[in-house]
Structure I
């Protein structure tokens, strides 16, 4: 009986110890759960603070992103190059792990990117400086354009003045040309059909066969009558009409020969013949010698201006001649102006 009591007591002590053990374990579990809950609360609070800090960081990053917009293109190029290098190196674009060599290259690329960024910033500064210089140059060019416009306006005015002067010159040339036509018309009216008058120049021509013997320079007896009737009328028409004389520069008596004999022989002969005609004019009209001396001259041309037949042969009879011709004042200048204006 005593043994049974002892046994029961031991059993009771066992369960009491077991209950105490379980109660201790429960208490420890409760403490553990409480510690976990407290830790969770602290972690949540810490996460909330970090989220707030992260929000501020995002705002800061947003500002930085605005500054990095200009660098995105370069970054995309570098990323593309990096991706290409990765594909060429390992063909494992879908793997998250990177080898140490790839990381090293990535670092190098990042360094290159930073260097490129610095270089781009320097280039931007340089471009801004160039832009400022170009603006200054454009301002100067605008001023030059204004100056050139003013100069062009002045030149346009000067050109208009020149055009007006040219138009006036054209009118003068037409008037002077009309004077020759008027003179030729009066000569034809005065001389009639007694001698042929060149319709353009107004010159008249005497055959040497009528005026002189072969190789001689003295006038024939009958030649003086012809010269007296025609030459005087021709000269008087030019010099005794003041409306015509004011426009006459000079009157020339010119002798010509054929090619028989040397040039110098014929030059002397043509000069003597022209001078003989002039002597006749002086001797037959002594009262007007002073007027004749101012306007009339005599010269010989040898065979420098031959006359040819239709088949191209020398017409010796026609080449031996005396021509009386006149020149309008400033005629040479007028002809040059006419050529210029026609161009």
Structure II
């Protein structure tokens, strides 16, 4: 029986290592589509996908839009601001009304943890979690995994340290699940006030000093301080955070090996990461953005019932036909 993702993509916690590898492998041929003059294949022609964002987003929403359009799907964007949601309609009513218009998939970002799973159990359409509260952000973790594999040639055995605001980060949780399942060694580093209780139970090491983390790691995944989710008292000040935990050129230079630096964005330059690092030769942040479109194309394709063995062939379809339309 062919491996599949099932109906929805809610998080990496519920996926097997083989399912994660399936997504990464399927993303590979879709990278080429974005490099062509005509960046489109007819793979999802006739499918309707709704991007339902109850939280503001730029990078994730645009990345999903590019992925959907490059697969030739019809895309509808719904933001909570100015919609029926703002007038008091609940999540299920909104989704059921959309589903009555015969949509095929919903890509949803929501401020409440568990919202994507809640919706997926109540509608027939495929649901893709684009970030739910502090729970998971699976496609971000998948693009991080693909970027590490691209640059280092493997994930198994790689030492990855996730640095910063672990407590409020859905990206951290998805990355931990994905990395551990694929055999990486994983650590976290940050202030005690921004570290979830019992984090070691997820199979990760804990560093209290960024210098120790850099000495141990091969890859640093630097997280944004999520100031919008914080109340007073988590850190003394942004300047103090940068002084103690900031990823700087000087700290990178003192590390015993050349580290790969990732950041899920958007960045607080001069806080968790210095501009010279973000724009420097060890940064793969823009490569992450490029991989994000390919990963999301792969997820959409697989949930729509696509055969991963045909993804390679699909990338070559439609060039002349799309150009003529």
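None of the figures in this text is laboratory data; all of them are computed from the coordinates on show. The model shown is predicted, which means the values in this text are computed figures rather than measured ones. Cβ atoms are built from the backbone, for glycine too; each structure is taken alone.
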Subject >> For 10.2 (mean count of other Cβ atoms within 10 Å over residues 45-52, calculated) the corresponding structure among I, II >> reply: I
**OP:** Can you spot which of I, II the value -11500 was calculated from, given it is helix-only ellipticity at 222 nm (-39500 (n - 2.57) for each DSSP H run of 4 or more, over all residues; to 500)?
**Re:** II
Original post:
Which of the displayed structures (I, II) returns the greatest value of distance in nm of label points 7 Å out along Cα→Cβ at positions 245 and 269 on calculation?
Top reply: I
**OP:** For distance in nm of label points 7 Å out along Cα→Cβ at positions 109 and 277, find whichever of I, II sits highest and give me its label.
**Re:** I
Subject >> Structure with the greatest value (metric Cα Rg over 2.2 N^0.38 Å, set I, II) >> reply: I
Original post:
Comparing relative contact order in percent (Cα under 8 Å, 6 or more apart) across structures I, II, which is largest?
Top reply: II
Original post:
Of the structures labelled I, II, which one yields 4.9 when distance in nm of label points 7 Å out along Cα→Cβ at positions 13 and 37 is computed from its coordinates?
Top reply: II
Original post:
Comparing structures I, II by mean count of other Cβ atoms within 10 Å over residues 149-156, which one has the largest value?
Top reply: II
